[in-house]
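Several structures are given next for inspection.
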Structure 1
Amino acid sequence: MADSDGLAWRVLPLTVADQQVHLDYGQRLLAAPVPPPPTLYWSQAQSRGLVLGFSQKASQLNVEALRRLDLPLYQRQAGGTAVLVGPELLALDVFLPPGHPLILTDVVESYRWLGETWVAALARLGVTVRLVLPAEARAQQALLKQPATAAREAVLRRACYGALSPYEVVALDRRKIVGLTMVRRRTGSLLQAGLLLRWEVEPLAFVLGQTAEEQALLRSELPRRAVGLEALAGRTIAVAEVISAFELALSALSFPQLPAKYFPSPAET
């Protein structure tokens, strides 16, 4: 699709920087006086940190664990719960300007195309995964209302990858590998995806569990809730290989073609 259509993707190179750089750049996309073109922004945090969802409180964390692990805290504008960022996670921000055809009236359905693209991308890497359908996500959420499972689910949901949302991506055994979230404003939509390269449970269990019992639950159950790409693939997969697979999948799904040229990293501007 021609650039004059205003739908050609602007693809930014992978940026490795402090997590706050990535969070700030997403907000700059949404706050720009003139909305930018559709943008893919790949990122990794330079060092480990814990990113909380918009309404998640730092007071709910294990303060002593945070101190001992020396984990910096960040807060994102999107919903959801805690994500451990660092070399084990590859993040993708997708900015869509107002009026873009991928911004649907149905907020839930607006995630579908992104989940489908990830499924296709991972298939290119030899990894078979599937989408979480809305009914499946609702069924898991309903466990919060059942006396027998409510307390357990509430603890596991402190971690983003401990719960399912519609059109996220899971292995065939239901372990989550790609998490999704979104910020919608009049100035555009920012969809965010996090691909687990490796699933590190211990730091999350230590920080999110306020008692020894909660930590034990997180240690035993989080490995059953999520999985890293390398474990699922049975091999080491370079980040560049993942990015290439995603961009090829995006082009193949009949969305506007990706441009050949890349743009300066936000960390360099």
Structure 2
Amino acid sequence: SQNTPGVLLATTWSIVLAGLIAATFIDFEHFIIPDEITLGGVAVGFLVSAGLPLLHEAESATGSLTASGLGILVGGGSVLAVLQLGKWFFGKTTVPLEKEDIAIFTESDLHLPGEVIPYEEIFFRNSDTLRFHANRLELTDRCLTNVDVSLSPKQLVIGEETYDPETITYLKADADEMVIPREAMGVGDVKFMAAIGAFVGWQGALFSLMASAVVGAAVGVSLLAIGRKDWSDRLPYGPYISLAAVIWIFFGQAILDAWLGTVNLPAITN
């Protein structure tokens, strides 16, 4: 049937929108985007592109696959570059502690005054390291004073001694400050943008990156202004990527035409 490609295209975009909605709510709630959505989206987007060139307005499967592949590379690569730059420039934060404040490390969390931080929110990669100088450090079997401490997912260093973190289930530290690693984005955002690029191509991926940055910054500043968030609070980025992708899906061609100057914009008269 002549209408079959159009029906398949509408069905594809419906599934994509459902995935974006699911990713948005999951990221808001859990600060993660499941691989079933991200990596699954990359695979599905690439395969669908082979059978439905109309997805990328291509004349052949080869052209459609090329557009999808470029979208995956540009989408994932651009966010990976932002992630790495963010790590270089904003990859750590210093948390000051008052004189009477105590930090407690359990098997799964860091307990700071008024805040509990799960380790998965601190350590995104094996090289991430939390550092501090302990005025006093209590372990289950001994107490140390004036000692440097560094903790990463694979190694705990206390002074000149090295331990497996899984064997140390409790630490109580008196310190003046702690240097805690942080990420500009999560790796899930890299995979998510690659999945989006598989469907919308490299132009849509770049637009989604830029538009999501603008929307995310506006929302973040607004939340800071009204006191709903602090500078150190994490914000999920996936929802803003989703919103930007939706804008491109519905208005991408008009945006591209306007960008290329092919749309006759109405004249502004005084």
Structure 3
Amino acid sequence: MARQKTQELPDLSVLLAPKDQLMLAVEDAVLRGQEWTRTSMPVAAQLAARIAGAITLNHIEAGKRLLETEIGEVLHVSRAPVREALRILERDGLVEFEARRGAIVTQPDARELRDIFAVRTVLYIALLKELMEERPAELGKLFDVHVKALERKMDESIDAYLLESFILNFAVFDLSGNHLLTDMLKSISLRVLRYNRMAFSAFPETIGQSIKGWRELRRAIAAQDHPRVLKWAEVRMSASRDNAIRAIGGAAPEAKGKRKTVAA
């Protein structure tokens, strides 16, 4: 007999939907550092990538239970790789395990958001300092290409804009030879993407503010103005944090000097 659906259980048919470009980008983040091709990756990794995409895009909402048996039935796999996939998602902060309830899609709160964006800001600024010293020309060319692409995508859709932002950030990460630093940045990228999507969905006008931040950062990099690069990186990420906190109903801190919000 099929299990009766409750408010706690998601509609897992979303896991069978065709993959779009944003879903493929999410997969790349889940599989970071691995040398598998999409056809050779282990079953658990494939499952983790697919479930992560559904969570990140809010097709499976926060607070929903993920039952190994149901996922296995929908995707025609045994429980063992599903269990391993859920542990991968726990590593990336998309799922947590609770006694007697099993795997639950994490519910972001203001404190967690502040913690994640605080870590992200420190790591991202360290990365930009390195690249401005060691590869400024390549960093400038990268921003030229991707900021122009962002400008084309901003009127297309939220997901198109998010995808291009995600690709830009991963391209910046991949310029660095510091693999420990970039792996840490990539490890929180899915949560950041999820929260940014919540913010853009709640406040679509912040996309215009976001592109302003990218343009300012691009100009600062082109001018090789190190202090301005770091300033705009911090402005963008602080605004991204504040918009995400507003989107989940928390109280965002006031910016120093009542700085105008520029979304990340």
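Some notes on this structure:
- The greatest value of distance in nm of label points 7 Å out along Cα→Cβ at positions 109 and 141 among structures 1, 2, 3 is that of 3.
- Read-out distance in nm of label points 7 Å out along Cα→Cβ at positions 77 and 181, computed value 2.6, structure in 1, 2, 3: 2
- Computing distance in nm of label points 7 Å out along Cα→Cβ at positions 61 and 221 across structures 1, 2, 3 gives 2.1 for structure 1.
- Among candidates 1, 2, 3, the computation of distance in nm of label points 7 Å out along Cα→Cβ at positions 53 and 157 that gave 5.8 used structure 2.
- Which of 1, 2, 3 yields -9500 [helix-only ellipticity at 222 nm (-39500 (n - 2.57) for each DSSP H run of 4 or more, over all residues; to 500), calculated]: 1
Rule-based calculations on the coordinates, nothing more; no lab input. Everything numeric here is computed off the predicted structure, so don't read it as measured data. Cβ atoms are built from the backbone, for glycine too; each structure is taken alone.
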